[in-house]
Structure I
Amino acid sequence: MKCPFCGHLGDKVVDSRESKEGEVIRRRRECLDCAKRFTSYERIDEIPYMVIKKDGTRERFERQKLIAGLLKACEKRPVSVAAVESVADRVESTLQDRPEKEMGTEEIGALVMEELKRLDKVAYVRFASVYRHFRDIGEFMTELKDLLNTKD
């Protein structure tokens with residue numbers, strides 16, 4: 001850490017304290033050259049995960065939006081909130097495991113659909129109908145037939 005008084009790069013930590021929320025660590029330091037003391041604050045610099053929308057705009061990934069969509073698809077279905085949270089955990093984990101900090105809505109939607117297909121077929125169809133923007137009953141029927149033909 002560079003001393004704000006003399007510019008020397010050597011210092012020693014005299015005292016460390018965590019903030020009440022645990023988000024920041026306050027460190028009292030003493031310069032090894034001029035012996036003056038100064039304070040530094042250490043915090044995790046989180047880079048937000050971004051979602052690339054269909055129109056090309058980017059917005060911050062919001063877990064609550066994902067959960068809201070899942071809850072809507074699972075409405076009046078025998079799916080527990082814990083199961084919905086678990087799906088959200090897996091989708092979020094996939095996003096965090098990627099080296100890139102961005103993911104397209106198509107990829108996120110595909111992940112959600114795969115999870116819902118295993119969890120509840122009706123919730124899957126509900127989500128797919130909104131996500132894929134079925135234009136007519138024929139597209140809807142094609143999706144249903146594909147679902148019926150898959151052996152899970």
Structure II
Amino acid sequence: MMPPHSEPSQPDGKPFWQTKSLKQMNASEWEALCDGCGRCCLNKLEDYDTAEILWTNIGCRLLDDHTCLCRNYPDRHAEVADCLPLTPETVPTMAWLPPTCAYRLIDEGKPLYWWHYLVSGERESVHQAGISVRGRTVAEKGLTVEDFESYLVQWPGEGPD
């Protein structure tokens with residue numbers, strides 16, 4: 001996840017995320033949607049029988065547990081084979097995106113939560129609200145996929161209280 005960048009309001013006075021679809025956003029607006037929660041950078045398992053997404057608290061090896069950002073954002077897809085790119089086309093197909101994810105919310109026609117920095121004006125609000133993975137992850141290093149079941153958690157797939 002790249003640090004978000006603020007964008008000015010549209011001519012009608014409404015912010016871009018209230019007036020544009022994901023496909024209509026420019027690159028800067030697209031990147032600004034990321035709230036820096038880090039939930040999408042947690043390892044997940046999928047139940048092959050039910051297709052249910054099972055969340056772990058195991059962070060991707062590139063996830064910085066304090067900032068909740070990627071340590072190598074520009075080259076993340078080359079460095080981590082299963083890092084999937086978010087695009088206007090892929091977002092609707094990614095059932096594993098957290099319910100709090102701004103990309104998912106905008107795609108579903110829902111408003112951003114109060115703690116999203118584009119709404120609150122504070123980049124720390126996602127952490128203060130307890131939405132981010134800050135201080136809640138374990139390192140991927142040394143773990144095998146077989147170990148992942150020992151690290152299953154519910155909170156990344158839940159919305160705010």
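Data for the structure
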{"quantity": "semi-axes √(5λ) of the Cα gyration tensor in Å derived as 27, 16, 15 - corresponding label from I, II", "calculated": "II"}
{"quantity": "Read-out helix-only ellipticity at 222 nm (-39500 (n - 2.57) for each DSSP H run of 4 or more, over all residues; to 500), computed value -3000, structure in I, II", "calculated": "II"}
{"quantity": "Structures I, II, by FRET efficiency 1/(1 + (r/R0)^6) of positions 12 and 36 (r between Cβ atoms, R0 = 25 Å, to 0.05): label with the highest value", "calculated": "I"}
{"quantity": "For distance in nm of label points 7 Å out along Cα→Cβ at positions 52 and 76 computed as 2.8, the structure of I, II it came from", "calculated": "II"}
{"quantity": "Origin of the value 15, where relative contact order in percent (Cα under 8 Å, 6 or more apart) was derived from one of I, II", "calculated": "I"}
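Every number in this text was worked out from the coordinates using simple rules, so none of it is lab data. It should be emphasised that the depicted structure is a prediction, and the values quoted were computed from it without experimental measurement. Cβ atoms are built from the backbone, for glycine too; each structure is taken alone.
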